[in-house]
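Some structures to go through are shown next.
Just so it is clear, none of the values below were taken in a lab; they were calculated from the coordinates. Remember, predicted model here, so these are calculated numbers, not experimental data. Cβ atoms are built from the backbone, for glycine too; each structure is taken alone.
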Structure I
Amino acid sequence: MKAAELMVKCLEAEGVEYVFGIPGEENLDLLDALAGSRIELVLTRHEQAAGFMAATYGRLTGKPGVCLSTLGPGATNLVTAAAYAQLGAMPMVMITGQKPIKTSKQGQFQIIDVVDMMTPITKFTRQIVSAGSIPSRVREAFRMAEEERPGATHLELPEDIAADDTDATPIPASELRRPIAEHKAVARAVELLSQARHPLLIVGAGANRKRCARQLSALIDRQGIPFITTQMGKGVVDENHPLFLGNAAVSDGDFPHRAIAQSDCILNVGHDVVEKPPFIMRTGTRKVIHVNYNPAEVDPVYFPQVEVIGDIANAIWQINGDLEPSPDWDFSYMERICAAMRAHRHEGESDAGFPLKPQRLVADLRRTLPADGVIALDNGVYKIWFARNYNASCPNSVLLDNALATMGAGLPSAMAAKLVHPDKPVVAVCGDGGFMMNSQELETAVRLGMDLVVIVLNDSAYGMIQWKQQHMGLRDFGLSFGNPDFVAYANSYGATGHRLESAEAFEGLLASCLAAGGVHLLDVPVDYSDNVRLLFHEIPETSRALVP
């Protein structure tokens, strides 16, 4: 068979369901092999969107998502998606084409060193130089993409190699069990927690990857230790839990950071150095226990005293089994923080003002979606409102990016979520700036027959940067733009566009779109005048009585 056919058989052996991307002439043999495969090609309208979809597939399944592009400009369009997967710890394999490498008839036309370009933003990148090496290269790319810490890998398949004949066969995946934490480290963690007066649990991005929800919930329920989450740790434990103290989304001085300031021992589970961290160790003498698959990367704000390294779920199970709730633990202050946080979050949920306030948007969306519904957030200031005010009930039910924090990923991520979870309602929430960076994928969603709701928050500006500009006391300059008629724009792709006319209409409109099926776009004018409240460094007046 041709090497391209072998490549596809290797992908099938890895359990690949979808290949997202845009082929070019250098991929034609591979495209022909895919035509005879059980793998579905999802043809997108931009390579970046294909990469975002592949990365999100990897995030949701734990198996590498696969994306495809041609050489040159197609490959360079995958760079942002590669960084998105690499920083976000999402397993992804990129396959790019290349001109013939054994002979050249076109000089350097469209040729750049793609392998060299991908080196700093991937875990593994190789050019395939012989048909016989395909099985080992594919197996290693998938192994490396999925291995802790997950990320992006890349293979370049030149068109002359793809056309070569070969009798090689795929290499099956080996069985793998992650190592478990050493008992002495667990014992030291248990000792520190037992000696504490005000222990606190922080759930980070690493805990969200490997489905640690059951063991973490069991520890919280048995020990009664309050917890906070990072943005990418949302939903690992149900945030409706009475011991949930909030999400560390922005500022030193907010509710979660006040809980941290009160704590004397932090059990920090799944900390990821790429995620903007809560301020844990900058002041005070509190002890920090690092529970993760890999040792801590020490920096000026993170230098844990104890490290429990191994499978996270197993480590939490061991700690929970060996630790007994201490009669000396005192959570009275944290209970007051919890009450104040909940009271503060309810403010503005019924605000009838229009354009819509973010608090009303978040509350109405949470009431409308079931517990396992999925929201995919693009990047903008609304992401912080969702991180703080939207209680996630299930792991990976809030897809936000707090690593690369790129614009343009919201819609493609929602589309990938819908492919993975066809029976769950999925909503993309995008700012008008981020939406227009990959809005062409509306056509892809319509062509695939998806049931998908896309909310476009319309303020005709790059609102996140405008908010920071205002906070710094600078002039309002360079961040406003015009928008198309989003309703007509959606309709032109075969989707159904809607324009929100009042705050009271939002919840009903959203529910009707979810029930109707098909692709719906909601043009939602938004009022960000309350963004200043995200940066408060004092407990708000309305909640001050609850927290001394």
Structure II
Amino acid sequence: MSSIGMGAQMQVDVITEIDELEKLHADWDRLYEVDPEAQLFVSWNWLVPYMRHYKGTWFVLAARPGTPDAPYVAILPLRMRTRMNKTGLFFNEINMAGNNAADYTGAICAPEHAEKALQAFGRHVAQMGWSRLNLENLRMSRERIFAFIGQFSRDIFALSEFSRVNSADNVDNCRCFAATLPESFDTYLDDVLGTNTRQRLRRFLRKVASGELRIARADASTYERDIETLLEMWRIKWGARKGDRLEAIMSTNRRVLRDSFKAGTLFLPTLWQGERPLGALAVFVDPVKKSLLFFMAGRDEEARSIPVGLILHGHCIKLAIENGFATYDFLRGDEPYKFAFGVTESRVNCAAIYTKNGSNVGDRLDPRSLDTVFLEVTKIHQAGQLARAENGYRQILASDPLHARALYGIGQLLAAKGDHREALEHLVTLVAIDPASFKVWHRLGCELQALSRHDGAINAFRQAQALAADFAPTRFALAKSLAALERVDEAIEILTGLIGERLQVRSVGNLRQKAEAMLQSLRQRGQPSYIMMNPQLNPAFRRVQAAF
């Protein structure tokens, strides 16, 4: 956890580790209870299990006034994502932590501190390294939204609001609908529903009461089966429309439903006719805000004569009223069937804040994303896309000049393209960071050797030998530098030892053959005919030459 001071009035802590997050649990629950704008998808029980699946990318901003021991007054859960643009450069974007699963997103605040806390959050986020901030499905008052977005300089950032209308059916997913529940189900039927809906619902609920139809609620022994039943019916209905995204959506929903059941926030009723499941609902339960939230449904598309959705929603609403719940929330989307349940409308906001130049703030990657970027750059390097890989390594090092794996990677890449001087610079930095790596010393020696700096190369190879005495490529490279300095006897000794051994290093290929060829060449140097043809090898000749 790190702390960022925001003047005397508000401090923002950045929480990135699970053990630190656990310490926030009590404050999170306390703020959730007192915040009138809080909703299930930012509650601890729903959101934290979802966040845990995004290890290394989620982070929580927590604000408190005054001293470090003051209680937190606001929490903003976020998630970092790393992407690559069309030019091959990496960039970061920030999403709300519940993105891809939560119908609503937002922050939780003590109401009296909300404005100042969101201003502090905005100032903090504006200084981070990212190029796009996605504020999707934001369920917050305009006052809170403006307090947050007002901290982003118009000189650097731009804001764009967008709609969420499905082109296939013209459903607007920024419109949200919920039914306010009266004290009794009869009152709901008589005063809220229309005549036709009321009559049909009563008639089919009587079929449930008589046993002609039955509704079973998922429990510990059936929830896995019931989740799969729901998802399979949903897939049959929507699979073709979701296309390539289907499996990812199914996987996310399966995980969310399982986690929610284990956390005690999922109610999953299934309507049966005999042994045939006709449909199921996934409904989230929020006992703090006294709300049920309808998440997804599946139904047998061949059971046309039975209003499966009406029966299951009616059943859930009846139970909600009997248990003192105040709201039945149909969440996002203005599908026509929702209007039959006596709903009122609200909206979520969808907007993006982005840098005008398209690059990360400060032209630096967020530190939390560097290892992810490195893995992608490594794949690009291995695929032979050297220019893009070099750009990636340089982006990493611009944010962290001491990133060891990036230093090694760019050193390797630059050496392969013949830029030995810059490769050497990176490896000199790296060997100071990781002096216990024989590979780093070996590669450092190779770069010194390529630049004909053989004394330095010999020292580097000796360091590598001290760490990995049996690494054959280092010994061969050492012999080369010794030979280049006319330390022929030492080179011959090393090569003779190599040839006489059973080399264990698979990657060296024809190293034995190279060693044999080099050994033969060195032995020829000792012959008088060879020295006569190459007088520079004669020590006396070199002394005379040096005198002039």
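Quick check on the output: 22.3 is Kirkwood radius over Cα pairs in Å, for residues 96-423 alone, derived from one of I, II. Which one produced it? Intermediate results must be reported in sequence, preceding the final value.
Working: I: 22.3; II: 23.5.
Answer by label: I.
For which of the structures I, II does the calculation of FRET efficiency 1/(1 + (r/R0)^6) of positions 144 and 352 (r between Cβ atoms, R0 = 30 Å, to 0.05) return 0.05? Numbers along the way, then the final one.
Numbers: I: 0.05; II: 0.95.
That value comes from structure I.
Comparing mean count of other Cβ atoms within 10 Å over residues 304-311 across I, II, which is largest? Could you put the intermediate results ahead of the total?
On the way: I: 19.2; II: 16.4.
Top value of mean count of other Cβ atoms within 10 Å over residues 304-311 goes to structure I.
Of the structures labelled I, II, one was used to calculate helix-only ellipticity at 222 nm (-39500 (n - 2.57) for each DSSP H run of 4 or more, over all residues; to 500), giving -10500. Name it. Mind showing how you got there, number by number?
Working: I: -10500; II: -14500.
The value was obtained from structure I.
Figure out for me which of the structures I, II the number 29 belongs to, where percent of Cα pairs over 27 Å apart, for residues 216-399 alone was derived from the coordinates. Walk me through the numbers before you get to the answer.
Details: I: 29; II: 48.
This figure was derived from I.
Please state which of the structures I, II yields 41 when percent of Cα pairs over 44 Å apart is computed from it.
Details: I: 20; II: 41.
Label of the originating structure: II.
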